[in-house]
1. Out of P, Q, choose the structure whose coordinates give mean count of other Cβ atoms within 10 Å over residues 39-46 equal to 11.5 when calculated.
2. Hey, helix-only ellipticity at 222 nm (-39500 (n - 2.57) for each DSSP H run of 4 or more, over all residues; to 500) derived from one of P, Q reads -11500; which structure?
3. Where does the value 0.40 come from, among P, Q, when FRET efficiency 1/(1 + (r/R0)^6) of positions 191 and 391 (r between Cβ atoms, R0 = 35 Å, to 0.05) is the thing being computed?
4. Out of P, Q, which structure matches 2.5 when distance in nm of label points 7 Å out along Cα→Cβ at positions 79 and 103 is calculated?
5. Among P, Q, considering only distance in nm of label points 7 Å out along Cα→Cβ at positions 223 and 455, which has the greatest calculated value?
6. So Rg and Dmax of the Cα atoms in Å, computed for just one structure, reads 23.2, 66; which one of P, Q is that?
7. For distance in nm of label points 7 Å out along Cα→Cβ at positions 47 and 471, the calculated result is 4.1, so let me know which of P, Q that is.
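Any read-out appearing in this document is the output of simple, stated calculations on the displayed coordinates, not a laboratory observation. Since the model is a prediction, treat every value here as computed from it, not as a measurement. Cβ atoms are built from the backbone, for glycine too; each structure is taken alone.
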Structure P
Amino acid sequence: MAVDHTRAPVLEALIEYRRTGQLSFTPPGHKQARGADPAVREVLGDAVFLGDLLASGGLDDRLTRGRVLERAEQLMADAVRAEHTFFTTCGSSLSVKAAMLAVAGPHEKLLIGRDAHKSVVSGLVLSGIEPVWVEPRWDAELSIAHPPAAGDFEAAFQAHPDAKGALITSPTPYGACADLRSVAEVCHRRGLPLIVDEAWGAHLPFHPDLPSWAMDAGADICVTSIHKMGSGLEQGSVFHLQGDLVPPELLKMRSDLLSTTSPSVLIYAGLDGWRRQMALHGRELVGGALELAAGVRSAVEDIDGLHVNDRDDFCGPGRADDFDPLPVVIDVSALEITGYRAADWLREHHAIDAHLVDHRRISAQITHGDDPDTTGELVAALKALVQAAAGLPPGPRVDVPAPADLRMEQVRLPRDAFFGPAEHVPITEAAGRIAAEMITPYPPGIPAVAPGERLTEPVLRYLTTGREAGMNLPDATAAQLDTVRVATSPAS
């Protein structure tokens, strides 16, 4: 059956809602902007409120007989070569949890790359799934983690043949990619599903010069944040499904367990419009972004004191299998300042927001929304940073552990540690205790501490020195990190 990607069912339904002059006696209470505070209307504009209505009993009728959302999801699935697609309005943090719950249940094992996002650890807490951590490929020289290799998952399955499937993150926020086809084959030889957290890969299906995306590589479930590398609104996420290892009705049921009953039509519209944009013009738009990113990479590499991490830095034996060039990751360590200090200076002096920030790097994410003007401003600001760097205090040093010291033993299920009896102890006394909270440098949002892990001195020192240097730790229960929440008896 022919598919018409010029159509956008959600946007068309919004147009029809306004054309017919529907009068709502339902939520939302602002009643199509009429009741909204005038000051808020002035800042946001009435278009936001005009697009904010009930999904059923508003955008569609009370029994959703217009199949508005269903038709939009079918178009999305066709655009990215999936069999089924589900929209969510709570970000990929919800999508990845739904995927996990569709593959494993309480006390069942799931193989997971330890470079997973905090939403995956949250999923472990909520579900009671037992993680079998698969170690990333650590680059000790660059202090960076790349996705685990297929052989790492093979070894983990051999050690844990009762595992129900696997979850891998690719691309990483730094642009490093796994050989997903080989990882999928490891799972499928056992008749088990592969979940790919591809939150950073919304653009991958639309250009041949990019790494293969999860559905083309044979993954069973793929989670994608359209708001990250696409042009959807914040919290706009989709998850895709193919094959017969995970029934679509089961995945939908798990999603319904977590989803809001009041989804944002504005976010649905953003997802629907982005799909149409990319289906019709994706190769051209992504190709333009790739050209821009190449220009930025070349220009930044020519600036003394800055180095752009490229394929040669990230790929090769013991490192990543592929590379997405659109996250322009810039090493500032030669300036003898931290990435935290560099990012703060760029925001304060040039009104430029970097994305990823760590002890030695900042990253500038290039998308099809950029143009020579925006990238020109970025390069000019980076040149100014180099000129100013000599006058900037270097900032406290972050004590980054060796790869072997970053990993801690998982001695209790994350759910049991998180919800069990706990107490706060001074961080100077926390080594050897079992963590009862997550502690996550953000971005990129990969927990350094997960509930149920036995805390070690190197990791605690990394976090305390990182916080002093400007690391953001938004989920630590003690904002100053002077205490840590740990499990009490038994075996505390």
Structure Q
Amino acid sequence: MTKRIWKNAAVAGLAVVLATGTAAAANAEPGTPGALSAGERLFPQLGNGGYDARDYDVAVDYRPGVTTMNASVTMRAVSTQALSSFGLDSAVPQVRSVTVDGRAARFEVKGEKLIVTPARAVARGHAFSVKVDYVVDRAKSPVSPVMPLPPGFENPMPVWENTPDGFAVLGQPDREHAVFPSNDVPADPATYTIRITTPSDVDAVGSGTRVSKQRDGDRQTSVFRLDRPAATDVVQIAAGHFTEVDQVGPHGLPVRSYVTKAAKPAALDRVRDTPAQVAWLERTIGRPFPYASAGALGVDTLYGGVALETAAIPTYGAEFLADPRETPTQVHELTHQFFGDAVAVHDWDDMWLSEGHAIYYQDLYVSAHGGKPFDEQMRGRYGINNQQLEQEGPVAHLNSPAGVLSGSDNGGALTLYALRNVVGQPMFDRIERTFYDTFHGRSASTQDYLDVAQRLSGRDLGAFFHDWLYTAKTPVMPGHPDWKA
């Protein structure tokens, strides 16, 4: 995510998962309740134990003139313990029914938890599905319980971004479960099918590749498929009147962008840069774009004053997208497709692995396209880093949940730059590609990155990473001892 306002307001295993079966055999273990927290330090209310989510099938029915939408989600998961009950993160206003493996299940809503008790305990190691039929209300954007708004503030980043002709969603960091009940933690990425029903004259956009659009009278349903795992917080569901821009990227990659018809022509010019930006990233990172298609979404709203790395198709406010000075932000969000989306962070303390990479490659792109030399950009970031550390806390141990939005970006990029200076460019590139190859399609922690760097470089980098990620003062920059923080 690129933060622009609110600075001071405080699939190899899928076939197995899709297998059918009953919730438990007659002689199964009786089961115990799954945990109702994933143990996140910054967001302790998020996440649930006892299962591993593998796939979500989300359906919404949009009708102009009303803010409510009938919706459903089917989560397919594998149990990691025998479950007598389990939780989903949920901030939707009404849950109508829940089934587990097709059988009606008892459920209870407590705060932002949907607690499900299946008719039979779910056996350990069982591939099971849970379907939730519910209603959402786009007039209601519940505020995060750990990121409350100061007195007098309206919600600057509502989860439901309503537009004159539709809507989009903004789920990061912990609001996607107001869109669909889920295991709403980055450590549990999954694949997605998104079904959006709209009037026939209204377009729908979802994360992933559009695989079908079927009309039924004056209604139509568009289906999108995200076939590589991503965390819940980067899933997009949107509707409106869009201009569709179809292009072809490197090695035949489909690039399909959608820009509100209310946008300035310059916004269309920006999205037409997407194939070249993807090609540059592929050459620089050394790996193909992680999803089956790419694109950009420009909506008729300020979109909370941010740009978000929604999977396969980053989201922008159209006015923001029309500004040519924001081209580096497009590269920033596309970098997130590799680091942050395809490789999800293990928990929110690891957000520097997402934001730091996005800033690092964004600045490289600027330098490679006639902008300020890369070293000069890093020197500028070095000069302000103590200020950010003082405000946000150490890069990998932030002071508050709000810091995940942008509090690790500067220090994260500097950490990568310092590592490159220590190990050299060829080794740094090898570390980056090995880390990506090892963890794409799942989540990775700071320790995971450190382990890859140490193994490949043959160096003990523990003290290096400690100084850059866990202290409140900027270390001396390797290769540039004269730089002043």
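1. Values: P: 11.5; Q: 18.5.
Label of the originating structure: P.
2. Among P, Q, the structure yielding -11500 for helix-only ellipticity at 222 nm (-39500 (n - 2.57) for each DSSP H run of 4 or more, over all residues; to 500) is P.
3. This value belongs to structure Q.
4. Label of the source structure: P.
5. On the way: P: 2.7; Q: 3.9.
Top value of distance in nm of label points 7 Å out along Cα→Cβ at positions 223 and 455, among P, Q, belongs to structure Q.
6. P
7. Among P, Q, the structure yielding 4.1 for distance in nm of label points 7 Å out along Cα→Cβ at positions 47 and 471 is P.
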